[in-house]
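I've put the structures underneath this note.
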Structure P
Amino acid sequence: MKPATAENLAAAVPGISAEDLKAMQRPPMRSFDPAILQEPNVYRTYEAVTHYGEAIKALVNEQCGDGIMSAIDFFLDVGTTTGKKGEKRVVITMNGKFLPHVEQVAADNTAPGPRD
């Protein structure tokens, strides 16, 4: 979290401690515990994405070209809707910036080499 965000959070949540605010400003460890996949809800989401992964990739490529969806410039929303039989259904929206693959040519490299 950036310092300005910490100030805004402190104003919005008066009971938050300075220690917690400082901890929230440290760079996070960006990984996950593999055991999280054993949680049924997480695993079913993972299973759906892997099961439909090839179709998702084909649709992204068809609509956007050759590239990937960013997981850094990314938003995720979870909501519900009602199905045709009145059942509650989960709606997960992934909103990531499209990053086109670019051809990298050595002649375009402007960085000096390690031996230059």
Structure Q
Amino acid sequence: MNNVAYLLADYKNQPDEALKYAQKAQELTPNDPDSADTLGWVLYRKGLYSLAAATFESAVAKPGAGTVARYHLAMAYAKMGTRERGRAVFETALKLDPKLPEASAARQLLAQ
């Protein structure tokens, strides 16, 4: 379900449909940072940046959270206009994995 949600949001540009899958995945696996990250990403794609940021914050607080959720959190902060918070999260993420594809998008967004 988590992967379906991500694909619908990112590749099919169907965030409303993706939201159903992402919410169900989060319900079934509430301790999984990846399902929280996907739910946050779907919310981000819907333009719900503050909800997305809160969901990404939850994702990065979970054990085993990956770097992608941190990049996504930085992007949500930037969209909310809290660039300094975004920059701080982004710098932490860069230290963890500077070559992740999301790094380029986060750099561009924070540079605006």
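Rule-based calculations on the coordinates, nothing more; no lab input. On a predicted model such as this, the values are computed, not experimentally measured, just so you know. Cβ atoms are built from the backbone, for glycine too; each structure is taken alone.
Kindly point out which one of P, Q the value 11.4 was derived from, the read-out being mean count of other Cβ atoms within 10 Å over residues 39-46. Please report the intermediate quantities before stating the final value.
Details: P: 11.4; Q: 24.2.
Answer for the origin of the read-out: P.
Supply the structure label, taken from P, Q, corresponding to helix-only ellipticity at 222 nm (-39500 (n - 2.57) for each DSSP H run of 4 or more, over all residues; to 500) with the calculated value -24500. Display every interim value, and only then the final one.
Working: P: -10500; Q: -24500.
It must be structure Q, since only it matches.
For distance in nm of label points 7 Å out along Cα→Cβ at positions 31 and 103, which of P, Q scores largest? Kindly include the intermediate steps, with their values, before the conclusion.
Numbers: P: 3.8; Q: 3.2.
Largest calculated value belongs to P.
Assign the value 10.6, calculated as mean count of other Cβ atoms within 10 Å over residues 47-54, to the correct structure from P, Q.
Working: P: 10.6; Q: 17.8.
Answer for the origin of the read-out: P.
In addition: Which one of P, Q has Kirkwood radius over Cα pairs in Å, as calculated from the coordinates, equal to 13.5? All intermediate terms of the calculation are to be shown ahead of the outcome.
Numbers: P: 19.3; Q: 13.5.
Going label by label, the one that fits is Q.
If distance in nm of label points 7 Å out along Cα→Cβ at positions 15 and 55 is computed to be 1.0, which of P, Q is the source?
Numbers: P: 4.6; Q: 1.0.
Of the options listed, only Q reproduces it.
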